[in-house]
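Enquirer: So, here's a batch of structures to check.
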Structure 1
């Protein structure tokens, strides 16, 4: 008997990530203000452009964009000395009353590759490409400087990256940030934490899916790059375990639906001796883990089996799996690539799996990239669900 599995990305599919967007805007504008400008946020179309290239994490988008703006400032003001850290640079710009530069993100940062391979954070990849030469021309003034390192390095660590620290404070709010990371608040944004992400799935479909799941008619799981809580001693200030995906799970009433967020991936990575970025989409392990969780509810077993498949190691995890009818609901290409690779690996393992890829977007750049991957384009998850034989 064929088993139907529904796999949902979170942001842009189940909810409109208003709080993330507002936090990203507030973070960029914070650095714009300390450079003496009214704002720095480039607008939603630019963020969608990043996402269409597989760059979906705010921890990557903000540092890379800010680095691009700073490069433009240095190009227009060649007399400037380059300090070692971001905060000093911002203060220098403000004291010198330097105007915000004209910055064509698609022309300049478009020279950088998109994120199509797993195993590293995008900021780390950009820094490597600059240091090794292929992307040096994009950051010709910043290349080889401690300032570029200060902007791009450690983008997943609030203790070591100022941009990430500001973003997490803005998103969580002052009290939750200080309690989570044992660091003092520095930007005191009290507005963003009150923003609630708007559900994109209708209440009717939400109820219908949960009923079908409870009746055993479908299996479901969420896969997301959001940090997520995991019942595991996380260590002080580990950003991966911030309960950001859990906020949405509770909002939708999906507490019983399996989820693999960054916290679950980091937990598994700690057990497997690898990095969480090696398990996260576009790695097929993220989707394989979600499939395994949907069927078995075994978190570590599901991720380890996917990791074994990826590394051509034997596993008996899938021996009892029946035929799978898999539907992936995504708004960006990285999850679709993950699903394609996952199904290929299942086929090699002898598991019969049929994959339907639902590309959920109305943004022209995203639609173009999703179509390249043969995704069926729809405007909402509700439209996609109406076309699935449930």
Structure 2
């Protein structure tokens, strides 16, 4: 009955994450925007799509508890949404299967398909509820649910339901299940041309019982982080057993990743980390960050302040197809073969012995075109290339149905 109601009810319009992220990135007054959305309430009730937009704004304002509660309240009664930016007569109707959560819970499809040729709808699947075997009308379905421990049951249920879906499926859920940090390490172990640092997922209680001893085969230094964290949050480099004991005692996480540390600095002493999208096995550079510290992310790398770093990134984008991509073409092909994903994004570097050094790979990393064209004039054409490749891959899949 509930599944039929979802199929029959019209999707609720929403702004969507990409446009809200862009507004926040460009300095818009998000509090004022939230007030404007709330002011459109009818008899005290905000439409489901507008309420979901409010939840996204609260996430952007770091009001996480409030955001997730509102999101949960909305999704209990309404799971089907459409982007307000959809235009009539779009060539391809895309249905994105999504899950509740923060801004990294799902693939940021809004950025990839911001084109009038595509209409985008979202269908949310909730924990503990049956995964849909029947879906609203669409030409292609994208599994947007990114891997996390909380999403494992959802992805497992979707893996069974997907056998009943009649249209092309982008990123089959059984393949998304492989994209945990330890899953990537297992899938790519001993792959030619690829180095994935060894990683173990261990319980905090078990690690404490070991008294700071490392698992067999590991040596200091190691990296320690709670499971399901990203962007360097709570990430520490540990040099000895005493510091490891202290780190484990100090974390509130019940499960922890221990990862082999690989020194990937180049001959000039700088670290270079690449974000690359693999689309139907073809690599596309999305950014390159440069820093004099191993823990590097685009926002802490000083790319805004350093024109030399921006020039280096521009050169990397200009020569990528003939240089980096060519140098690692066998590694990218093997990664595509082993993971089986139509679209996956990786953070990577090059090891001292010339292999592709992969730190993580999943379907939830943000790939965007929000950077200032004045500051980064080389980025808009590069990101258009990425988006066009994804759109062409999706269109090709639909063409043979």
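Every read-out reported here was derived from the displayed coordinates using simple, explicitly stated rules and does not represent laboratory data. Keep in mind that what you see is a predicted model, and the values were worked out from it rather than measured. Cβ atoms are built from the backbone, for glycine too; each structure is taken alone.
Enquirer: Quick one: helix-only ellipticity at 222 nm (-39500 (n - 2.57) for each DSSP H run of 4 or more, over all residues; to 500) came out at -10500 when computed from one of 1, 2, so which one is it?
Expert: On the way: 1: -14500; 2: -10500.
Among 1, 2, the structure yielding -10500 for helix-only ellipticity at 222 nm (-39500 (n - 2.57) for each DSSP H run of 4 or more, over all residues; to 500) is 2.
Enquirer: One of 1, 2 was used to compute relative contact order in percent (Cα under 8 Å, 6 or more apart), and the result was 22. Which label is that?
Expert: This figure was derived from 1.
Enquirer: State the single structure among 1, 2 that was used to calculate distance in nm of label points 7 Å out along Cα→Cβ at positions 131 and 347, giving 2.7.
Expert: Working: 1: 3.8; 2: 2.7.
Working through the options, I get structure 2.
Enquirer: Out of 1, 2, choose the structure whose coordinates give Rg and Dmax of the Cα atoms in Å, for residues 163-298 alone equal to 17.4, 56 when calculated.
Expert: The read-out was computed on structure 2.
Enquirer: Ok, one more. 1.00 is what came out when FRET efficiency 1/(1 + (r/R0)^6) of positions 35 and 187 (r between Cβ atoms, R0 = 30 Å, to 0.05) was calculated for one structure; which of 1, 2 is it?
Expert: Traced to structure 1.
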